[in-house]
1. Tell me which of 1, 2 gives 21 when you compute relative contact order in percent (Cα under 8 Å, 6 or more apart).
2. When Rg and Dmax of the Cα atoms in Å is computed for each of 1, 2, which one produces 18.3, 59?
3. Which of 1, 2 yields -7500 for helix-only ellipticity at 222 nm (-39500 (n - 2.57) for each DSSP H run of 4 or more, over all residues; to 500), as computed?
4. Any idea which of 1, 2 comes out highest on mean count of other Cβ atoms within 10 Å over residues 149-156?
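Bear in mind that the values in this text are calculations on the coordinates, not laboratory data. Predicted model only: the values in this text are computed from it and were never measured. Cβ atoms are built from the backbone, for glycine too; each structure is taken alone.
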Structure 1
Amino acid sequence: MSAYTAIIACMDRLAKGRQTQQAAFATGDDFWTKVDAAADETFENRVKGSDITAIDLELASGGEWSTLGLKKLFTLMELYFITDLGYAVSGTAPAFSAYLTAVGGARIPNLAANALTEALSKIMPPARVFPKGTLVADEADPSSAGMHLFGDLDPSGPTWTAADGALPSTVGPCGILAVGMTGTQTAAGTFRCTNYVAASTKDIAVSLSGAAQYTQTILGSAAVASGVTAGDLTIQVGATTTFTAGEYVLVKEGAIEELVLVDSLGTGPTRLVTLTAIKNAFTTSAVVIPLFRSAAYQSGGTGTGDINVYAMPDRIIAL
């Protein structure tokens, strides 16, 4: 394992722990409710109040994952980035951001970015932060994974029920994950995806026929058509219709992930021309995913099974 891989794993562990804590303390009766049920007025008057309410709120928000211990972790990492590797702090951004940009190109979960900000009062640039929740395996139930839900399409209407809205400004763009919620369903629809930088849009269709329950479709993704060497400025793909110049894409192959800014769309061969050199090598097993800040139903809803549309986290995070 390299230092880079270990650093990414540490951020995933932190985010998963905080997510798990939030889920645990967001259910059941909180401390205030339990104390309120004591049927002992002296005890209730002594314990109830703003302090216990603050404790409940902190636990439910995952705030206990922003303790002095985490401040020490982030401080030591910043010393490594600055003192040992020579990366600089830029404005309100930590040296961590410069390190990710220069080495590997991956992003960190939003809950890890939140903890960093709370610990160091530094803000990770939004493009370096991927959305909340954890990506689940294809055909696994996503309903309890904590992902940002743009909405639910019932194509029989068709009826679109909006949910969490656009991504918050502290989070970068995402892949759009359409999940067929019913087994052996037939469902289709076109979704309007809003770009991150210029707020232009792309209409991308999804069609499921007889698919297994919870089948995932990443809207607009394209396979890499020819191997990419570290240092290249182009990525060959079969088509560029779902991509936009000036916008971000995520290139994924197994555990290797890289955020890339597209400079232009090229032909002969069909390719994405990148603004800066690519840091990793990729084979034709890699996929390129267009990244957006929001998605909603646009047209063409047909079928019988619901489609949930999520903001796709870059990867499955684990403790």
Structure 2
Amino acid sequence: MPLVTSKLMLEQARQGRYAVGAFNANNLEMVQAIIEAAEEEQAPVIVQLSEGAIRYGGLEYLAAIVRTGAELASVPVVLHFDHGASFESNMRCLRAGFTSLMFDGSAKPFEENVATTALIARAAHACGIPVEAELGQVLQSRDNVSSTQVASAMTDPTLAGEFVRRSGCDSLAIAVGSVHAMLEREAELDIDRVKACAAATSVPLVLHGSSGVKHASVQAAIECGIAKVNVGTYLADGFTEVMRSETASHPNEPDPRKVLAPAREEVKRRVREKIRLFGSSGKAISAQSSRQFPAAASGPQQAFKPIE
């Protein structure tokens, strides 16, 4: 089916107390693994391309790969821009046919974050495309951040409602204890803060940096309003781990497919694991049968509008 947008997909997840997996991809094999896993689990899925992935693989190349995968799939697939750093980069992705955008102004002053998010939202909504924003800041593990730093960067629930109202964003990424690029699963989320943010806002909430969060904590956050969970490091780590192992086991193998195929299978296994954890297995079937994933929609900001 054609690429769809994420607006109703995430609203339905929030109401159903499950989350849609949003998986970062850097190449053909990872895109294939993500969509194949979603097909096997009959789950809606979001394929994310970051600024770094786009620099590596090229905007048009990677967008075309995801678009092709979606057209061949029987489950809803969203093409999302992850951690967009500017108005300009978001507009490039909008023109390239992305069906979900994100502006990450979390490191900027509150007023600047609101203003830039609102500018992007107005442009995207005119095309029927939803926008994710971030309030609070999910820090990077490579910066050797302390627990005190993580706590001080968390989202202030008292500002969350104002931010959503003034920015017009369709979903909000909140900082509640996770850290980007963690290789060990040891973080615990501030569930009370998740609840407070959910109570203060009217949009689905997003969890970034989930690779380093304990499974029980992720599930507790989903119960409290998290409707989209990003997974990046866990997939990239599995992909490269298998590539290293296969190369070491077959040092004289000249065919890169012999290394890439097992790595793709490992990503697929990890995506299926996360889809089940998030509770979205089987949700594509029930949603489509009840016509909540329409083949067409009219007007701005409507969900699952095909991109021709």
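1. On the way: 1: 21; 2: 25.
It traces back to 1.
2. Details: 1: 21.7, 80; 2: 18.3, 59.
It traces back to 2.
3. 1
4. Top value of mean count of other Cβ atoms within 10 Å over residues 149-156, among 1, 2, belongs to structure 1.
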